[in-house]
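Student: Once you scroll down, you'll see the structures, which are given as structure tokens.
Read the figures in this text as sums done on the coordinates, not as results from a lab. On a predicted model such as this, the values are computed, not experimentally measured, just so you know. Cβ atoms are built from the backbone, for glycine too; each structure is taken alone.
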Structure P
Amino acid sequence: MPSRRTHFNSTALLQANPRMNPDQTMIVEVRIISRIEKPLTYAVPSFLESPAIGSLVRIPLMRGTELGIVSAHPTSIDFPKSKLRNILEVLYPYPLIASDTLTLATWMASYYGCSTAQVMDRILPPGIRKGLGAKEHVSLALTQAGREVDLTTLARRAPKQQALIALLLSQPGPVSKPAAIKAARISPAVCQELIRKGWIDEIRKNVDRIGYEDEAAAGDTLRPIEYALTGEQQNAVDTLLPILDAQSFQPVLLHGVTGSGKTEVYVKALQHVLTEPGATALFLVPEVALAPQTVGTLRARLEALGVHVVVWHSHLSEGERRDSWLRIARGESRVVVGARSAIFTPLNNLRLIIVDEEHEPAYKQEETPRYHGRDLAVYRAKLNNATVILGSATPSLESLYNVRVGKYQVIRMNHRVDNRTLPSTQIVDMRREFRKNKQLTIISNPLKELLLDRFEKREQSILFLNRRGYSTHMICPDCGWVALSDECSVPLTYHRSGNILKCHLTGYEMPAPARCPQCQSAKIHGEGFGTQKVEDVVKAILPRAKVCRIDADTMNKRHLFRTILSDFRSGRIDILVGTQMIAKGLDFPNVTLVALINADQSLYMEDFRAAERTFQLLVQVSGRAGRGEKAGEVIVQTSTPHASPIQFARRCDFDGFLDEEIELRREFNYPPFRHLIRHLIRCRNPEKANFYAQNWRKHLDTANIPDLEIRGPVSAPVEKINGEYRVQLWYFAARVIQSMHQIQQLRESFEWDKDIQEHIDVDAFNLM
């Protein structure tokens, strides 16, 4: 356990200890968190323990103090040691950042075009930077003097004191202080008086706040059953074990269809690696939603071996993140399960990194530093001579291309476990449904019949639509008015709950008007549909069914998502309606019907990855069906049934889709053949944004950066967000670090107006 933090007077320390003595030789380089790019050099006074690389220290800076990370132990400096100032405090007796992470941070700064300080700020948890203390459990116990007190006499003089002592006498051991005060019906002051008298001892014990170590986690924990491997699973394990034993850097793509048992292969790989004393492993998931299921499985299978598993993601409380981080740093937790930020956790002797659903865009960070969790996983594995397993039923084109050019090894699993068949897929042409019903139909007749059938059979269904809200927009048929925010160029979504119009980009909302604000027509109405409307339609079709909706609007309470999934797994919910939250990775054996309500919604976006994403989404969502003993069925509702991604997904033809898509990418020299760098320029004045974008383009052209193709500037697909007009340039580069170095130098020499906001996104995923 860490030593208790001591409070000190920083001003007094600065005055008493401004410089080191010349005979002191221990010097350190410290990187200031969030402020200064260049590391600073300090001395370590003799009364402090020498800090290791990665230690968190408090240092004097100007007239105040700052927190920093020890990044190096230089043996010499080019100025007198007597000029150095001392570090003031080593906050923890062990490193809080792994040494390889410091190297990773430097690489990130050069690759993603940001400062090392920005990277360091992202790495260290806020609870540690803020000095959040440990959680204490306080209990009360009687001293020998307290046990000898005459209760009869005390009851006459101080009945409340007598009540507490009598309560403690009746208990076999120490009692929680809050519980004792409540049970005795006394005030805390009474308790403190008894402590002062020496009749009661106050026992304090630090308690780690570890995510998912609560009652809600019990429903996610599976029994530690050793499953008999299928032939494909055994082949995958047999291929992996020599790679793991080699203890050298090796990326492996585990390409297994949905339900093929990739998780069991992961578990076997982890069990093998963790037999090595002190070895650690990292398991990345793309969504927080997938963490409970994964944590439950790994805890059940690994903690029986004495390996503690800890969860890490941004939805944990600051206290949970602080305590989990410290447990990892102390070496008490050897396996970390988490979302993309878990890549920075302080694991030492890292032998294995698993990136589940490696194709997911959720691994991409959309704020500075705009890193990709999968790519950092590969690089961190390289730094540690470790194995990295990239798993997916629908791998990214980048990973498949790396297999083709020999950078990655591939292991394929083409069949589901227990000889379960892949679900049959029925494509419903919604154009025919419109002609048949003479109106827009949300739930087609074939889907309606199947929903009724599954409910009668006590089987479960999942309906997927990647659009929340009730209607996609509100419109007036008389004058053509569309509800727009003054701050954005996209229509406001109508939410019937609360009768509001909401912008999903900024969170702006307003009451929905009863009449058209432009012509006062009462014919104003919502068009299109989202998950709210689908939920209402399904409830009307099946009034006796328990229907639950999962999207960003409903999942607004802590642990609610975990509770709903637990209820669905136990059969208390019949039908789930949801967005991408339920599209991947979840395993529910009783789900025999999955429907994609508007399957081509993502197909015609202004994004060169539109076909790839549509294909991946169809396959992933379809894979939620038929994962148990019962056969599954998939309904795909679309207005473009003959589109290539839909047909390839229907046949689960990965090679066919890859061949077609890779040739299209090669023709236009899109990723994976080159890296895409997006430069976004924002300003509240559209003319000013375009002016600076054009001048910047001229500035770039004069530099003539080798092997860099520049396109733009043009308006972004979503031209205006939060009152800012958006103009973008695209850079296509063969070598990112070299190109980014030159671009960064040009950015520093270019005079940007203070009203201009701009950022660069390397390997951009969000092109809107």
Structure Q
Amino acid sequence: MKRLTRLTLVLSALLMTPLHAEEPLPDTLPPLDLPAPVTDTAPAASTFVPTVVTSLSVAQMGQPEGIVLSGGQLQGGVNFTLPVGQVMTNAQLALNLKVSPAMATRNATMQLMLNGQPLGTVPLGAAESDVSRFQLDVPAALMVSSNTISFKINDGDAMMCQRDLTDKYRVTILPDSAFNLEGQPLDIGSDLSHFPRPFFDNMQMTPATITFAFPAKLTADAISAAALVSSWMGIQADYRGVSFAALSDRLPEQNGILIGHPGEQIGGVTLPQTAQPMLSIIDNPANPTYKLLLVVGKDETALRAAAWRLTRGNFDLQTASLTVAAQTIPPSKPYDAPRWIPTDRPVKLSELIRKDQSMTVNGIWHDALRVAFRAAPDLFLWDGETIPLRISYRFPSESWIDEDRSRLSMTLNNTFLHNLPVNKQGVLETLWHKIGGDARQEQFDMPLEPYMIYGDNQLSLYFNIVPKATAPCSVLLNNNIKSRIDDDSWIDLSHTRHFALLPNLSYFVGASFPFTRLADYAETVLLLPEKPTETQVATLLDMAARSGNATGTALSQNRVVLGIPSAGTNLQLLRDRDVLAVTGLNQHEFNAELLSSSPFVAHDNLLSVREPTQWQKIQRWMAGDWNAEGLEADRYFSSNESWRGFVSFRSPWNSERTVVTALGSNDDQLARLHGDLASARINAGIRGDAAIITNENGVRSFRVGPQYPRGEMPLHLLVIWYANQHSGLLAVLGLCFSVVMGLALYALLKRRAHKRLNPGDNE
């Protein structure tokens, strides 16, 4: 009865309360569950948020050899980043270890820490196989955008003090150890200020794939704008790697970049009508979580301006669409690529290191100082000339350091150079040191042979500090001692010249040379068949990204030509520029015209080597070129039906220019080129003027056609070089000269002898 009375009072109070009353209900009143209000608005369409599954290995974290815990360094770690545009929902660590027998017998354990939080402990005992494998669940909440995972061997300090045994204790975290991650992408909205996200995330350490979509009718100016953007993406991706997909009149399933003219349709999306270049970002109709970036322009100039403005960034917040004003694109100068080492002056090593690097190392156990630099591939020096390298260094001054055994080890591209001592070497220097004088070696000039400098180089400097036998164990753990390379260390390539023999595919795969002589491709034509396939366009964009990555410069001045022109502006472009072409063997008419004056012949989906004329054989023999592999290459072509690769030859439109062609027996093979070029082994095997890659045999390279010089060389030096290169011709000329002079001398002597023996003939 009391309950009924109370409920009646509550209902009465509610009915007497005005709808607009602002007085709160008494706290003593129980809450009531009222039905939701009915509206005429239709419910919003639900957005499916997909799950993204990725894997990040230790090798992709920048440790291609894995992480080694040995000697006095029984703890270590690595930093890694994750895309900021994803929320991790599940994570697991697949840990693969290789444990030395001595370590296994100790039954020690290894502790794992993630961002300062304990992740778990794994045993380091003996395993049935050489590799111990563990699976550790990782709390997803610990995975943030910037992370550090560290490894520490328990009881490691005790092992470090056993100086003569430390090398026996070794644990290797193998490079295939990886985080297996599941996450969901965030909807960042239609905002240009986030660019290059969501299409590319700078925090992502794994290779990225970016999709471009075009109208049904592909045009040269749209592909040219895409090449500009993709080359800039290649710069941003850097070591991570990036690949591209190209769609014709289809929308990508996820994020994508649409390029075309006003009013054109791409997969049902109509590009906005605009008289000015425009950038706009919209939801993907397939899933609003993903975005589409529209790059719109009425002609080549407008599309180039829109693409260039996109790569400049610095968009205002909450900018969904932007009309692009006229753009001033600075031209490149020869060999001015930002990522290439300057050749007009000595360059300090401190200029070559990354911003997050230091020229100082701490403690006894540390990683080597690595100085990476890129050089133009056509650097030339005469035999006997060297490249000077000056190293100024300082070892710690602690008394417990064994100065006779400590060394600074130098390697260049994994080739040992020298061990620099702590003290100067020599009888007088040693005597001076023994009587207490300062004999520290703090500077060394190292001449480098020209062949040791590649397109990509890495100088490694390691302070191998050896403590004395009487040094206390505590000094081994002292991380405050410092060793450093001074700022006045430098390398000098200023006396090199730019001169090389082309074609040479090793220059192309290493630095996209000779196209990168002007890094913005102001002297390069990107050539495609008149109706290229999606795979051929994607391959061209991959080539553009590789070039941007090699030089640090976007292809802002590139020009695209579809088909072989017979007249007009496009033909003049081919006459004035180098040519980078992409094709397939099924493009019969295009290939026939492209290869008509080359050492190669394409017919019936086959590639073969053209038989040189007798005069060409004589020319090559006289030039000392006796190593042509045309017959061997032709046999290899005919014995492989499925392959991809490159061929290069002198341009048929300009004898001073070069053509490089990427081709495949079909589109499936052509699509594999991206993965091939990501392999250091295959890159190292590409050289000559023909490189063929197969699944069975890997890469085979040949030199089929003649080479020609290209570069800058004074006339008197060019004469000497020419004489050195054309030994056969010189031999023939020398023989002819000797015969002529011999015959003339014989005739003269014979005439004089006749006069001497027949004096009456003179009367």
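Student: For which of the structures P, Q does the calculation of helix-only ellipticity at 222 nm (-39500 (n - 2.57) for each DSSP H run of 4 or more, over all residues; to 500) return -10000?
Tutor: Answer by label: P.
Student: Continuing with the same structure: Please state which of the structures P, Q yields 14, 40, 34, 11, 1 when P(r) over Cα pairs in 20 Å bins from 0, in percent is computed from it.
Tutor: P
Student: Consider the structures P, Q: one of them gives 0.25 for FRET efficiency 1/(1 + (r/R0)^6) of positions 456 and 592 (r between Cβ atoms, R0 = 30 Å, to 0.05) as calculated from the coordinates. Say which.
Tutor: The value was obtained from structure Q.
Student: While we're looking at this one, here's another question. Of structures P, Q, which gives 2.8 when distance in nm of label points 7 Å out along Cα→Cβ at positions 240 and 672 is computed from the coordinates?
Tutor: Checking each candidate, the match is Q.
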